[in-house]
Structure formats: C-alpha cells, structure tokens
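Each in structure tokens, the structures are laid out below.
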Structure P
Amino acid sequence: MKTILAIIGSASENSTNERLVQFLANSTGDTIRWTIFNSLKSLPHFDPELSVNNTPAEIAAFRKQIEQADGVIICTPEYVFSIPAGLKNAIEWCVSTTVFSDKLCGLITASAQGEKGHEELQLLMKTLTARFTAETTLLIPGVKGKIDRSGNVDTQTRSELKHFLDAFTVLLG
C-alpha cells in the first residue's frame, strides 16, 4: 500500500484546505494510506544554525514523515500573494536536507485568488528538486464557494480533483 503525506498550509481549524484533502483521502478508499499533517503552527521558527545539527525533535519527526511517504501533497491557501508563513517555515527547515529531492509532490493552492501563491509554491518545490508535473498541480480560485463546511465539493472542482488525483496516483505507481 502506498502512503501519502498531506501537508495543510492553513493554520485554521477545519480549513477549506483540510476539507479538500479529506475529500481526496476519502476518494481513494483503502487503496492509499494517508497521513494529514495540519500542525504547521506547532513547528519552531526556522533557525539555520539548528537545521543540520541539534535539529529540534518536531522538525526531525516532520522530515521523517516526508522521507517515509511515497508522495507528498501540499494543499494551501494564499496569504497576501504568497504561501502562508507556517508553510514557508516548514519548507525552509527542509532546504538543508534531501527529503524533497525527487519526491513525488502534488501541489494544490485553494484560495480566493491564489495565482501568486501557486507560482511561489511551485518555484520553492522546484528549488528543492521535488518531482511534480502540470497535472499534479492544481489552482482552485474562489474555493470558499466550491466546498461547504461539511466537505461537499461542487461538480467542476470534484472533476478537477479527480484529474489531479488520477495523475498523482499514476506517478505514485
């Protein structure tokens, strides 16, 4: 059974991004094991002096989850034309490592607009040499009108998510 680590970029409880990931997880039934990481706000601020030596335990555990997953999906909102600070912080903790090198990644930006944040996320993950394709990236603008508080997704977004997940699982093997 393949494993996916889903990293939620939002710091909000029951965020739209978390509901989207839960929808994806429910779509795969029991064919894929999912771990959802929604605790970015619990990670310490990036400290380059601790990145290689004396790394905080929670960072070591986070990196290990990435390393052990067959694939990683990042689902994030855009904040002020960028990715959220907590997600950027987590990514910075991974720069001095190879945990994302050739790691299959799916990148979803689900926000009011999202274009700039989506571009930034792709640039950062490309810099870390993560492996993703156009089909394993997805921008969902106006997301609050496309998924309700109960996790029901509109027809068009459901179709886009299915295409994304199909492309991701083909690469996952």
Structure Q
Amino acid sequence: MKRRKNILVLIGSASAGSSSEKLAQYFEAQTKSVFTVDLYNALKSLPHFDPRAAVADPPEAVISLRKKIEEAEGILICTPEYVFSIPSGLKNAIEWCVSTTVFSDKSVGLITASASGTKGHEELKLIMQTVGASFTEATTLLIQGVRGKLDGEGQITDAGTQKAVEQFIEAFKKRMSHD
C-alpha cells in the first residue's frame, strides 16, 4: 500500500462554515485514500505582517505555519475573493513566508470560489508564482457563483461544478504522484 502524501489546506475565508471551508472538507473527503489532509483555518490568529520580525524574530504562530507549509508535500489554497482581491488574512500569511523558501517548488492547488472571483484568482496565481510555488492551469480552479452551487452540507449541487472539481482533484492527484 502506498503511503498517503501530506497536504496542507489553507482556507482563505475568515468566516466559519464558508464555501471555501466546505470545499476544503469536500476535497479531504474525496482524497482520503491518497492524502492525509490538514485543514488550516486559523489565518485570523496570525499577527499583522512585520517585515523586520519576519526575518529577525517571527512570532510563534508564524513559525508554526511556516513549519506546516515546509513539511507538507503539497498545498491547497481554497479561498474566496474579497473586493476583487484575495482576503487580507491569506495575503498576510503569504507575506510572512516571503522571506523564506517554504513555497519554493512546492506543488500547490489553487481554488478561488466566490461570486465572481476572476480578479482574486488572477492575483492568487501571480502571488504564488512570485513565491516560487509550482502549479499548472489544471491545478487551479475558479468557481463563480459558488453559493448557488453548494448545499448547506457542502455537497456540490451543480453538475458543471461537480465535473470541474473532479477534474481539478484528478489533476492535483496526478501532480502529487509525480513529486
């Protein structure tokens, strides 16, 4: 039996029970035979980014997050778009990692699920490219109008979205099997 790879899922939403969290849980349920998934939903607990502290004296919460990213074999970021951008908590977390190499050549999957999401998804891809993360178009997914495509339990109710998520998961699994 093959060893399951460790995947860290960063949930970009600041809201409990968000669509991003539900999609992350769906991903975990669909991949439990191949991945051990760690859902990280604590971006709110990180202090505001301080460039000096990032190198000289990072806070314990930041050290812990960096270690989780470094030790994970792959990363999934599941996030909404806020005001045509990525949420501030997610950007803050990534900024704490810029002075490190924790994302360098790390295989990542990127899901933006929002009302529109176009600008936030573009920004997320640019930011992750800038920090050296490794992804392909097949391991990115934009889900527009997400609230009408998930039910209260997080099940996908839209056939097109279901197919797109399944294709994303298969592409992510394939990418992780080569790492």
Problem - distance in nm of label points 7 Å out along Cα→Cβ at positions 44 and 164 from the coordinates reads 3.3; which among P, Q - result: P
Completion exercise
Value 2.2 of distance in nm of label points 7 Å out along Cα→Cβ at positions 76 and 100 was derived from the coordinates of, among P, Q, structure Q
Problem - mean count of other Cβ atoms within 10 Å over residues 108-115 - structure with the largest value, from P, Q - result: Q
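Throughout, read-outs are computed from the coordinates displayed, never taken from laboratory work. From a predicted model like this one, the values you see are computed outputs, not experimental measurements. Cβ atoms are built from the backbone, for glycine too; each structure is taken alone.
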